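Asks: Heads up, there are several structures right after this.
Only the coordinates and a few stated rules stand behind these numbers; no lab work does. Bear in mind that the values here come from a model prediction, so they are computed numbers and not experimental data. Cβ atoms are built from the backbone, for glycine too; each structure is taken alone.
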Structure 1
Amino acid sequence: MTSKWIVCQLGARENYALARGFARRSQLQLLITDTWLRRGIRIPRSVLANRLAGRFHSELVGERISHANIRSMLHEIGWRSPLGSKGWDQILQRNEWFSKFAASQLKKHLATSDARPIVFSYAYTAKAVFEVAKRAGCRCVLGQIDPGLAHDVLVANAYKANPHWKPRRQVPSRYWVDWHSECLLADTIVVNSNWSRDSLIREGVKPGKIVVVPVAYESSSTDPDLETFVGDDSEVKNTGGFCVLRPLRVLVIGRATLEKGIENVVAAANLLRHKPLVFDVVGDHSNVPEEHRNIANINWHGNVPRNEVGKWYRNADLMVFPTLSDGFGITQLEAQFHHLPIVVSKNCGDVVIENVNGRRLLSNSAEFLVETLLDCLANPSLVSEWTANSYVREVFSIDQVASRMCEMR
């Protein structure tokens, strides 16, 4: 008998990829989410507009969906008011509210059916959901979105070792207490990388409980900036050598933070300041120390609108993602979609095929990043070969990921 799935999801994570994958296989019984906006509903310009954008997908029209639109919006307005909770207090309150809402919806749904579906919930909002599911005899699958407590410890140590960075907000112990409870309740824990798997094992999670399934990625037909790239030869990559007039263009995209490896980018830029190379850092850099912002071969661009992101991928020769720790790093797949090779740390998802579409850094250090970039400068054909082999492989498709989820035992 084919198992049905109930997906509990706060927000539009991965554009509802898992729910869509189960729906394609006729195995989605119910999606429980905080906000779901039907097609045609217009969102007035407000503080909530960005948060509500994308809370719909045409593939899920006709599927059973439980949401809390009014309550969710009222909560968001309260949290975003001057008197509302901020920082980790807000995160904890939002997670707890959704977990209890999803648990109540799950309880109502299960009371109307003798069938016992598999219940999937993402980490940090799963505790109350799994408590209800377990009492009803359902199998529980936890979607672990990051490497967990081991990640937090690693990042905290990095900030201690780099006191010139603004101290990060400490994660409340309650957050990890609840997470440990989720791990104990889960029958299976799905992680998106071997790095996350190893991190959870270090925290005492039984290896047999963990399954590695990559992030699902498909370009959106509603994103014109991505779609117009297909077959577009307007941006011609460099096939000759690099020089002052045509430097190696290295993209760093996403939040520029210590945990994302920006300290190593800065150090590498300093070491390569006399080479024909330029870094474009696209994303919030508000926490970057002032002394790092005046380096000649780094351009700090800040946040850009979603419809301009593709331009940065197209204009670059390669992307670097030297993260200290990441559950996966979906920007790797976005880069590959734009035929952009990637140089990444080993502490994230497995997208790189060594020296085929990029390279993994042997160690998280500026020296190894410099070594790879010098190889690219000395051998432009290497970059061309990586570019020719850069595309999103089938293993990352929604259908393949959903298939792997449904094959789990």
Structure 2
Amino acid sequence: MKQKSMIILCLTFVFLLSACGNDEVIKTENELLQDEQVDQSGEPEKPSQLTMWVHHEEAQLNAYEKITEKFTEEFGIEVELVPYGQGDQLEGISLDGPSGLGPDLFYSAHDQVGNIYNQGLAAELELTENQKERLENYNEDVVNSFSYNGEQYGIPAVVETYVLFYNKSLIDEAPATVNEMMDIANTFKDEEKYGFVIDASNFYFVYPFLTASGGYVFEETKPGEFDVNAVGLNSEGAISGGELIQSWFKEELIPVGMTFDIMNDLFIAGDAAMAVNGPWAIPSYEEALGDDLGISTLPAWESDPISSFSGNKGWLVNYYSENIYWATELALYITNAESGSLYYQIANELPANLKAEVKDEKMQPVLDQIEFATVMPNVPEMDQVWEPMADALQFISQGEDPESVLNEAVEKINQQIEIARQ
């Protein structure tokens, strides 16, 4: 009897387990079906309006007004453009974001992404497969510059770097190599003109010459990720670059105390044959020199192209936005090929989207230089590099030993990084 009761009890237990199992399977299948329906149906509910902070320059506002009008026509979502200086937006979003007063999208240079990440101000972009496919049309290095710790935090909009400008009335063509550039510069020493001018105490502009022989800021462990404990600005290659920069002053090719404004004025006045500057200078240089203005990529280091710094700007989604998906869609829309082409026509800034059309022969050298450019590190520790390097370059221009100066600069950089961590 006991055996029979035990058999009945076991059968009952098995039946209950089967029933529970079936319920769980049915529930799981229903959940999966529901998830598939959500995925297939497309997107979250559309908001009636999205807000974006746009840099307050008239050209940028005009460009985004036209671009967002098309977005509204296509998606039925109004877009409010709020004029807001780019340099003020990081502080603004740190105050307005947590309080719920911030925009859905804000605008930032890529080198602030690390600081933005540390403050928790931007949403991690969990991109759909379709969104990832669209992002493949952008410059890969520029896309990576808006990622941090392996996650994407922004959609790039524009990219810029600097090139070599030259006066065709003073030299026939741009030099092919750095040595050739120095040879040309030497021919002007007795003519009360300068062959070559550059803001030589600005690390941003002299980076190509300081790193051409192997110097670097931080060791790059993988694309877009850096070991900030490995600073290479006093490496053998960087010291060689420092000696080159010092030679400009020793040989009196560039006057001690050269500033960006002095350099600019000399080139505009026709008193300098070559100058290193960015595409923002084209309008004023073209007005001054007319058809005599030439633009070229930077000269090669022996046979290899030298790498300038590139700076990128793009759109980040406010961490506190209630419309992260649609804000991401807006960021992708206003930077797509068609929007990028229109933006360039109005604002004259180079789009990060490689499919955008840039029909301007004067911009072609900038586009060519971008292929060789190094994206500025986006880690917060980069903030500790600028001042020590500016001081170092000043000391180098005054004749102090480049190796000693760069060793001191790197020591100061490391100290400041350590202090910032505390």
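Asks: Match the computed value 14 of relative contact order in percent (Cα under 8 Å, 6 or more apart) to one of the structures 1, 2, and report its label.
Replies: Only structure 1 yields this read-out.
Asks: Moving to a separate point now. Among 1, 2, considering only distance in nm of label points 7 Å out along Cα→Cβ at positions 261 and 317, which has the greatest calculated value?
Replies: Looking at the calculated values, the largest one is 2.
Asks: Let me ask another. With helix-only ellipticity at 222 nm (-39500 (n - 2.57) for each DSSP H run of 4 or more, over all residues; to 500) derived from the coordinates and found to be -11000, which of 1, 2 does the value describe?
Replies: 1
Asks: Who wins on Kirkwood radius over Cα pairs in Å among 1, 2, i.e. which is largest?
Replies: 2
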